[in-house]
Structure P
Amino acid sequence: MTIPSISVKSPLHADHLALDAEFTARGIGSAVAYYGEQHAEQFNEQLSILDLSCINRIGFKGVQTCTWLEQQGVTLPQTPNSATVLPAGQIMLRLSSTEHWVLDSVTKDSDLCGQLRDSHNRSDVKSYLLERNHSHACFYIVSEPGSTSAAETMSKICAVDLRPHRFANLAMAQTSVARLNAVVVRHDHLGRLAYLILSDMTAAQFMWHSVLDAMQEFDGRPAGLNAITLEAK
């Protein structure tokens, strides 16, 4: 088993080890590449959850946030509670008129968060930097092709109606998931219904196991980054 000597590990690292995970360097730390003998073909046929807590993420809040981000060449969502995918795969979230979060790409090399952090630290913009790497875990639930199993899973642990005909792609909800405050974003993967969940890092294990429990009816299981990165090529 290969575990890179990187300082940042997911709070679920021990859980992944128990599932015979193989790790790879990604983003701010180590991420699961795959579990045991798992192959990308399995991901194509099953409801899956991925731990994306290794992906660099950051937030900005303040009256000048929108103007400053646009000056950095970033395309922003037009309305609160929505998201935008940038050309290199990064995701912009608009939580309010003055607060935005950025998630670096999962499938492509990207350091937009690092670039924005450095630029913000050098500026005198009236905006606060929010270090979401340490405050929020990030999970990705992906349906099997042609299925709405991810929405049905979420319906067990979230009161918001996330069914695809009611919750559009790149829509966002600030809500409760498994009784924890969370941000949920519909972010479909190559035509497959999928949701990002960002929730309290200190309760990451509880969220992970709550989702896994809700997925059991649909034979859902964890998957590693190899599945989505290989499929995206």
Structure Q
Amino acid sequence: EEKFIVGEIQGPRRWIHGEKVTLYCSVSYCSEDTRVMWMVEQTDGKVEELSNTGRDSMTDSDYMISKETEKSDKEGLLNITSLLTLIPSVSKHVGMIISCQITSDGQSKTKKFQAKSLCAKPQVMEPVKTSLCVGGDVQCSLNLQNFYPKHLRLIWRSGEEDQLEFKEEFEENNDHTYNVYSNCTVPGKLLLNPNFTLHVTWSHKSLEKHQSQVLSWRDL
């Protein structure tokens, strides 16, 4: 006699910090007393059964579990799809394995799922700050916050071509995301050109394309 069939857990493999994700697991030809249990396995090996804590304003500690049921083409047996919705966060979900255990007619089957990547997008808290130095140079600084992973490429340029020297300092936050403080000194002689522009550009794994800010001579 053919037993129930459990499909692989489906859902996006690339997660963005703070952006809702839904996973689903489909079961065919199961009985009415079928039990579905979602679990998470932390990187330290600790396994926790998930309960449905989802509400309208979900946080990264909430999980929303729902179920869709329909009759199968075999009499008395059902097809079930179980859905798990969560809000990924770097502090909770990096490296986590999610599993779905189906128990029907005294038999259990388990499927596992792990995201390929979890990224947090760099947040720009304020525009580039500028201050005049002794001697006519201009100090420019940019602060990007709460990104993950740490690797972020940031470049300052005069116009669109010439790269300027800059210093940067990274710091790790309590939730394992990162901030970077980048400082660039623009030589005063460049500011003699009224068409001068300053470009700061950054790229990160979480961004589909690089982002930038442009300052004109008047902004400095």
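Any read-out appearing in this document is the output of simple, stated calculations on the displayed coordinates, not a laboratory observation. Quantities reported herein were computed from a predicted structural model and do not represent experimental measurements. Cβ atoms are built from the backbone, for glycine too; each structure is taken alone.
Say we calculate distance in nm of label points 7 Å out along Cα→Cβ at positions 158 and 174 for every structure; which of P, Q gives the highest result?
Details: P: 1.5; Q: 4.4.
Top value of distance in nm of label points 7 Å out along Cα→Cβ at positions 158 and 174, among P, Q, belongs to structure Q.
Match the computed value 14.6 of mean count of other Cβ atoms within 10 Å over residues 78-85 to one of the structures P, Q, and report its label.
Numbers: P: 14.6; Q: 19.4.
Derived from the structure labelled P.
Using the calculated result 17 for relative contact order in percent (Cα under 8 Å, 6 or more apart), pick out the matching structure from P, Q. Each step should come with its number before you reach the end.
On the way: P: 23; Q: 17.
Of the structures listed, the value fits Q.
A value of 86, 30, 29 was computed for Cα extents along the principal axes in Å, for residues 46-165 alone; which of P, Q is the source structure?
Only one of P, Q returns 86, 30, 29 for Cα extents along the principal axes in Å, for residues 46-165 alone, namely Q.
Thinking of P, Q, which structure, once Rg and Dmax of the Cα atoms in Å, for residues 118-197 alone is computed, gives back 14.6, 45? Walk me through the numbers on the way to the answer.
On the way: P: 15.5, 48; Q: 14.6, 45.
The read-out was computed on structure Q.
Say we calculate distance in nm of label points 7 Å out along Cα→Cβ at positions 86 and 126 for every structure; which of P, Q gives the highest result?
Numbers: P: 2.5; Q: 3.7.
With respect to distance in nm of label points 7 Å out along Cα→Cβ at positions 86 and 126, the highest-scoring structure among P, Q is Q.
Thinking of P, Q, which structure, once mean count of other Cβ atoms within 10 Å over residues 102-109 is computed, gives back 14.2? Could you put the intermediate results ahead of the total?
Numbers: P: 19.6; Q: 14.2.
Source structure: Q.
Computing helix-only ellipticity at 222 nm (-39500 (n - 2.57) for each DSSP H run of 4 or more, over all residues; to 500) gives -500 for which of P, Q? Mind showing how you got there, number by number?
On the way: P: -6500; Q: -500.
The value was obtained from structure Q.
Figure out for me which of the structures P, Q the number 53, 15, 13 belongs to, where semi-axes √(5λ) of the Cα gyration tensor in Å was derived from the coordinates.
Details: P: 28, 21, 16; Q: 53, 15, 13.
Computing semi-axes √(5λ) of the Cα gyration tensor in Å on every structure in P, Q gives 53, 15, 13 only for Q.
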